[in-house]
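Following this line, the structures themselves.
What follows draws every value from the coordinates through simple rules; no lab data is involved. Since the structure is predicted, the reported quantities are computational estimates derived from the model, not experimental observations. Cβ atoms are built from the backbone, for glycine too; each structure is taken alone.
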Structure 1
Amino acid sequence: MGKTFSKLPILVKAKGKCTTDHISPAGPWLKYRGHLDNISDNMFLGANNAFTTEAGKANDVLAGESNLTPAQVARRYMAKGVGSVVIGDENYGEGSSREHAAMSPRFLGIKVVITKSFARIHETNLKKQGILPLIFANPKDWELFEQNDRVSVLGLSQLAPGKAVDVVIHKADGKEIKVQANHSMTAQQIDWFKAGSALNALNA
């Protein structure tokens, strides 16, 4: 793992309740549950994105295009070698323990999820998938994130249990705002993150 995640775009800023069914809707999508690529097209289709007027939509800030699905935008970013960040609200990931709600974000290049708070099981699933789950030290910092911001997470090579993490918000006008985030990862879970997932760590 490198020393930072540097200037990642924000894929979705979830506003209000964002359950695992908002992140990975069920229904007809369940026919694809054995095919991660196909089922990942449902990612965040139920989420209310603070940057759009319609649920399940996202904006490609690199191309300047709107009215796309989050999966479409994430795939475009990945094609350019760019990961992304998700910003979440209270109790992010509540509901069922649906593993695809963590598997699809990892598959589509999401590196970090920063929230006001997590539902415990979903937070654990993100850890298993090697996605960095962070919690705002000050929940009001959620309000600072805007569509065209880029987000850096510093000092990841020194990530340790109980040690806060610095997050930098890079504004379009060049201004930088530093906020603090916490995590609940154990030493073993940090090893999962550094390996890319729990499965990668087991196979190392």
Structure 2
Amino acid sequence: MFDVIPELFLTFFRIGLFTFGGGYAMISVIEDYCVEKKKWISHDDMVNIAVIAESTPGPIAINCATFTGYKTAGLLGSVFATLGVVLPSFIIIFIISMFLDNFLDITVVTNAFMGIKAAVGILILNAGFSMMKNMPKTVLTKIIMVCSLVGMLLINIFSWNLSSISLMMAAAAVSLAYFIVWDLRSKEGGKK
């Protein structure tokens, strides 16, 4: 267990250092390293970790690192994975704040961030498609995907100010209702 701790730290340090755009952009990179290359967790674990990381307080990338580290090497793994993903951003921001007062006024930096925005969108789409590809294709999952897409588009088009908490509560209510009905049907089917 202790032999994987330095590797966990260095892997998440690399992810934190070279991934721009926040947690959603990091999900596909975390999946590539932790599922495909290192095989620390399974794809199902990654999907569960992403869902849990999004629904718990805090940045999604930090939560993903913490949960992956815990799944891989327990409490110590979660501490070092979290430090690994946070440290690069802290160091970069600290150095920028020390030496450059008007960092974003530099033309090269502004242009670089414009290019990074496009890459971040692609990384987020990649993470979504990767998770969607490996999910079970049932009628319910297809209905949820279409409803989520339509809802997201309507919220953006009409600029509705909806709390993300209310959206998560609505999704939880729909899921709970579905599983209650599913459970009742399966119990009735078993009685016959």
Cα extents along the principal axes in Å gets 44, 42, 31 when computed on, of labels 1, 2, structure 1
If Rg and Dmax of the Cα atoms in Å, for residues 86-149 alone is calculated for 1, 2, the one returning 11.5, 32 is structure 1
If you rank structures 1, 2 by mean count of other Cβ atoms within 10 Å over residues 78-85, the highest one is 2
Ranked by FRET efficiency 1/(1 + (r/R0)^6) of positions 22 and 182 (r between Cβ atoms, R0 = 30 Å, to 0.05), the structure on top of 1, 2 with the greatest value is 1
Working back from -27500 (helix-only ellipticity at 222 nm (-39500 (n - 2.57) for each DSSP H run of 4 or more, over all residues; to 500), computed), options 1, 2, answer is structure 2
